[in-house]
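S.K.: Right after this note come the structures.
Quick note: the coordinates plus some simple rules give every number you see, no bench work behind them. As the structure is a computational prediction, the values presented were derived from the model and not from experiment. Cβ atoms are built from the backbone, for glycine too; each structure is taken alone.
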Structure P
Amino acid sequence: MQHKLNCILLIDDDEPTNFLNRITLEQADCAHTVQTVQSGQEALDFLMHQGKYEQAPHCPHPELIFLDINMPAMDGWEFLEKYRQLPPAQKASIVMIMLTTSLNPDDQLRAGTIPEIDGFEHKPLRIDRLMEVLKNYFPERL
């Protein structure tokens, strides 16, 4: 990429999945920072700078979020309800992609009705699908 994204946020409760997705993102060399959190609440804290995130000063607003649907305590749908309530400055210009193992077509249909969701991808994140997301949502960066 000619101009990397400042920050990509991965929201997924599964550590191995976060590890694999981080490797894919690092191989693509498309972001200065990749931040991972393991719950919807951690993601909200990160977005509001309430969490103790080493990279938060350098990455206050992710430009791209990959969100899992099925997580304990607060799933992706519940996260979206809380996300909607954030101040506009905390949501400004964020592209959000649901990244899930769900094969339920209802999940994809539901995601398509939520304005905050820009795309729907299946895990694991693959380099070709990542490049398609970047091409579609950040063409000026390529």
Structure Q
Amino acid sequence: MSLLLLIQTLSIFLKAVELNLAAYILKPVTAIDLKNALKKCVANLKNNKNEKIYFSDIVYYDTIKRALFVNEKDVILRRSEITFLEYLLKRVNEIVSYQEFENNIWEEGMSSAAIRSLVRDIRKHLPPETIINVARLGYKLKLYK
């Protein structure tokens, strides 16, 4: 496999991860592969019953609609804001480093100033102390109750 093909394949896999895929099936698809992938999907759906993640009594993120709501009104977020927030939601109460955001969310990289700007824009819609900056390390997400 050439280096270029390997890089392209890796890029496709990284984009697939953002979609929260349960399985990735390579061609040629067999009945067994399809059956196993569907079993994983069903298991994930059973485990992810909590479609609303609350930041306060009136602010929540709907994981099915991939939308933030304040007072039951849909807040318009940019794709990068949704991706950032969903990444933090996967790692609640953990410090996620600036480098990790840059490497795993943005293919072309993102400056620390751009990340700070993104966080500032998201924080406008969230209760105070939801996204915590851990000096020189990264960010940490705290949920309601």
Structure R
Amino acid sequence: MDGKRCELCASAGGTTLWESPTCRVVRVDDPHYPGFCRVIWTTHVREMTDLEPDERQGLMNVVFAVEKVVRALFAPDKINLASFGNMTPHLHWHVIPRWHDDRHFPEPVWGAVQRDAPRPRPAVDDNTLRQALRRQLHPDQYQG
């Protein structure tokens, strides 16, 4: 698959919350996992080792910043970080909040459903999440 047929080259891959010239953070529309975000590399590359060392570090800094914001806003029991790319071979990371009573726990969110009705999750709108990401990723530039 090349960049011309790649869904992450052709679309945002979710609701864009933050972006830089190298990557973007999007919210995944999944009602069972509020706060589920992806960090997507802008250009079409397949693997972390396709990046220069400073680019890899920069990308992981964004992944860790998203994890920190999701933990603060959604108070999950655990965060899952994943970078597969088997279905979409475009470099991206999943940042997934998990709760002990979520639909799939302890399985991955792509696994078999374990239960139907977990307790309600924190409701955080896109704008609140967007502002928290901006504060975390560029605290010296944040205007509010």
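S.K.: Out of P, Q, R, choose the structure whose coordinates give Kirkwood radius over Cα pairs in Å equal to 15.8 when calculated.
M.R.: R
S.K.: Give the label, chosen from P, Q, R, of the structure having the highest value of distance in nm of label points 7 Å out along Cα→Cβ at positions 10 and 130.
M.R.: Q
S.K.: For the read-out helix-only ellipticity at 222 nm (-39500 (n - 2.57) for each DSSP H run of 4 or more, over all residues; to 500), a value of -8500 was computed from one structure; give its label from P, Q, R. Kindly include the intermediate steps, with their values, before the conclusion.
M.R.: On the way: P: -10500; Q: -13500; R: -8500.
The read-out comes from structure R.
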